[in-house]
Structure 1
Amino acid sequence: MFSGMEADERLFDAQRQAFPNLKVCRWIEPLPGDSLRAYAARLAPLVDPGEPCILGGASFGGIIAQELSRHIRAQACIIIGSISSPSGIPLKWRMLRPLAHLPLDRLNSLFYWISKLGRPIIPYNTRRRLLKLSRPEAAFVLWAMCSVLKWRPPSAPIPTRLFHLHGALDRVFPVHLSKPDLVVPAGGHALTLFCPTAVNDYISFVRNEVGG
């Protein structure tokens, strides 16, 4: 399993308790110019168990899991509160795609000055978010956000079965933009934290389906 871009293995605490052999993999540092495809290709040999497995991820981690499935012998790929194509990205974020092509250091500066100069007209929470993204420790998150906006998966489908679980109340990736296999009626974006039973049941279902 792979977490979201701002989360770690604690996102899957309930799943690790239910499935003792579940491994939550850590991110590696992206290289300058890394696309999601290139990043996944570098990550694959570090996380490949060397035998058939089930890959999965939440949010950003679900996108990475799909790209990894092209390099690892996966029996299935489970995405949780994630998207299977760029069409699942909301319009308000797609409109920012031109910014995603700027060098990250320029984005750092841009976000810093917008947060400072936009005080009279930009809501406080938005300015706070922009200021956070301008800091050096947010480099991975900024790269991940830009990479998702630039994501162009190959036309060929991933070489394994894709299983998609989504929350009906997801505000990051609205459910109406995707075609999930199962929708959790009261679920938001962080399904593993707030709807752990639904997630665990779905993982068990997938394991039974593929014989994992």
Structure 2
Amino acid sequence: MLLVIDTSTGTSVAVVDGDGGVLAEVGTADTMRHAEVIGEGIRDVLDRAGVRPATLSGVVAGMGPGPFTGLRVGIAAARTFALGIGVPVVPVVSHDAIAHAWYAAGGTGALQVVTDARRRESAVTDYDGVDDAGLPARSSAPRLEPRDAVPAPRGIRFDAETVSAGALGTVAALARAAGRLPIARDEPLYLRAPDVTPSAGKRVLR
């Protein structure tokens, strides 16, 4: 059983069983209130699914791409919850959830997933269908592009406003069943350097 958290766009939380079935999912497209709703979302899905934290085998974290302020809330929540119950964090690229949902709905061929990265930029990832485990096959790593100048895709362009935690958990469940974990690095995909950098400090003269 997996608890799944993604805050790369809005906030989405789900409980997914070992076969990839979504037992409960809640979410909001609001991009400004991640910290306010994440705790309630976790409690809500666990209650709806009738699942106790002790029965979870992992916590799936959407690693982005996404803006720093929102993305860090979900990743921190996933890591803290996992640490508290003694289970591993399973990092998954958030765009993979969008691609998986699109292909599962019958889409075929090349796909370009696009989400809002703010500051007049878009986060873009390209896919070439699914592999033999049913996992989305990336043909490019997530990257930033000017919002009004995203290169034309080889196939279908899909602009997504939200990421489904249920789909993210299904990707993790498929990867686990295929022995493919980990399928993403345990590092947030901010894609943009932080606005504030540490000071070099002052020289002390003696």
Structure 3
Amino acid sequence: MRARLALAASATTVELREVKLSAKPDAMLALSPKATVPVLLMPDGTVIEESIDIMRGTLARNDPEGWLDRDDPDLIAINDGRFKHDLDRYKYPERHGSNSDAHRASGLTFLLLLEERLANAPHLCGDKRGLADAAIIPFVRQFASVDQHWFVAQPLDRVRHWLSTYLASTLFDAIMVRLPPWSPLDQPKAVDWLR
């Protein structure tokens, strides 16, 4: 989702291939032995396998909103490390053999950090949305959806407003395109995002 946000914000046309992870196509496995999504194949043959690298690389080519000016690598590292760890174990405790309540409480610590950041501005790095927002918001969205009643009861008014504003945006709506799982027999489907 965050790779799509950067691709859309940078007006990058892509051929989008929806992958069913339980039936990974051989073409994807040949590109990326790590076998996870996203995977971006560049016209020059370069393969980018990490969503944050897709975001930064795409925006380095075209960044009309100046998202790279509102990056916070340290905050994103906390999100991608500890918070993602807690999210996975809160969302799927049976898969990880984890205590979901303990991981929810640990994840709340990160959300409270975001709440504090948002006391100073409507976005994580100032008055306009930027890379930090787009890199973190998909994970907060997942966390909030595990138990919405619990999430609403937490002292996270600014986080909830930040999240709901983003989810109501034209940009977010544009990236939520749903396609059937890709097959090698399919014709290419170029996505122009906001057009």
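None of the figures in this text is laboratory data; all of them are computed from the coordinates on show. Small disclaimer: the values here were computed from a predicted structure and weren't measured. Cβ atoms are built from the backbone, for glycine too; each structure is taken alone.
Tabulated data for the structure shown
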{"item": "Value -9000, calculated as helix-only ellipticity at 222 nm (-39500 (n - 2.57) for each DSSP H run of 4 or more, over all residues; to 500), assigned to which of 1, 2, 3", "result": "2"}
{"item": "For Rg and Dmax of the Cα atoms in Å computed as 17.5, 58, the structure of 1, 2, 3 it came from", "result": "1"}
{"item": "For 1.1 (distance in nm of label points 7 Å out along Cα→Cβ at positions 11 and 35, calculated) the corresponding structure among 1, 2, 3", "result": "2"}
{"item": "Which of 1, 2, 3 yields 1.8 [distance in nm of label points 7 Å out along Cα→Cβ at positions 99 and 171, calculated]", "result": "1"}
{"item": "FRET efficiency 1/(1 + (r/R0)^6) of positions 131 and 155 (r between Cβ atoms, R0 = 25 Å, to 0.05) derived as 0.90 - corresponding label from 1, 2, 3", "result": "2"}
{"item": "Which entry (1, 2, 3) yields the derived value -0.56, -0.80, -0.98, -1.03 for log10 I(q)/I(0) by the Debye sum over Cα atoms at q = 0.18, 0.22, 0.25, 0.26 Å⁻¹, for residues 123-162 alone", "result": "2"}
